[in-house]
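Below: a set of structures, written as structure tokens.
No lab work stands behind these numbers, since they all come straight from the coordinates. All of these numbers come straight from a predicted model, not from anything done at the bench. Cβ atoms are built from the backbone, for glycine too; each structure is taken alone.
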Structure 1
Amino acid sequence: MIPATPTARRAKIAGLLADRSVRSQGELLTLLADAGIEVTQATLSRDLEALGAVKVRAGRGLVYAVPGASPSPVEQVPSRLRRLLEELLVTADASGNLVVLRTPPGAANHLASTIDASHLTDVLGTIAGDDTILLVTSSAKGGRAVATRLLALAGASA
């Protein structure tokens, strides 16, 4: 067993949630045990609450996510963004430098924080509601190109 401070343990939890689709606390307990970190379900529950972890819709089920968390290795960001776009992007429409993205209910914050963490050069930032994201592009007429690119990453056609 690797001794872990609450901060180190929570960082490991956030990393696991960023890298994988974790559907239950039991699954997360197993992943932590595999990493040499033994915790009780009650401690894990408190850690998830402290991290602000939420369950978001992914495909036909719900997975844990930590808003604003990004995976540790920089090279994983594009694959994570692609995976979340595939799972969560419903539609993308543009007007001028604005893009409106639609997601399943409860998923907009998670997708928006992943877009922000990806540091896309043509995206100034995002604002998320429950199922809608407003994305502002850096170019005055760049909305259509960004919407098309995000749809392509999601595996959908423009």
Structure 2
Amino acid sequence: MDERSWNSRLRQLAMTLWIGGQWLAGWGVAPILFARLDTQLAGELAGRVFTLVEWLGLACALVWLGFYALRHGGAGLRRGEARLVWAMLACSLANQWLIHPVIERLKAVPVDAAGAPAQMLGLGFGPWHGVSSSVYLLQSLLGLAWVLWPRRRGD
């Protein structure tokens, strides 16, 4: 097997792990947890699973982008397929380091000093959870687009 083929296979493996893990966590594990467990426990466990998938995604994105750059050069990182990976990575980073910390803060302090539901940037827990879910859905759809993206053999 030549270097080009190994490069392609490693990138395919990285994306399979990332997209498959994301779909399994969001559309398989989380619904089962919420159907079977207390909402608070299910949310805590689902959050841990999502965090694991986000870290896996970060590693897989770096592997994919690194090997893609080796194969196609830096200019290749601006191609359509690479743009999908960049967009998925942006979704992961936004959810993990921007949105989830806000949700955790709102869960830790459910009411403010006046006894009203805590808010961050004018939104409470529910809307922030909706933002996170929307970003996750977008990332899942980007993953589907990546899976369906036409490729040449060995590319």
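Below, the figures for the structure above:
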item	result
Per FRET efficiency 1/(1 + (r/R0)^6) of positions 47 and 79 (r between Cβ atoms, R0 = 25 Å, to 0.05), the highest-valued of structures 1, 2	1
Structures 1, 2, by FRET efficiency 1/(1 + (r/R0)^6) of positions 7 and 31 (r between Cβ atoms, R0 = 30 Å, to 0.05): label with the highest value	1
When distance in nm of label points 7 Å out along Cα→Cβ at positions 55 and 111 is computed for each of 1, 2, the largest belongs to	2
Test item: relative contact order in percent (Cα under 8 Å, 6 or more apart) calculated as 27, pick one of 1, 2	2
At a computed -24500 (helix-only ellipticity at 222 nm (-39500 (n - 2.57) for each DSSP H run of 4 or more, over all residues; to 500)), which of 1, 2	2
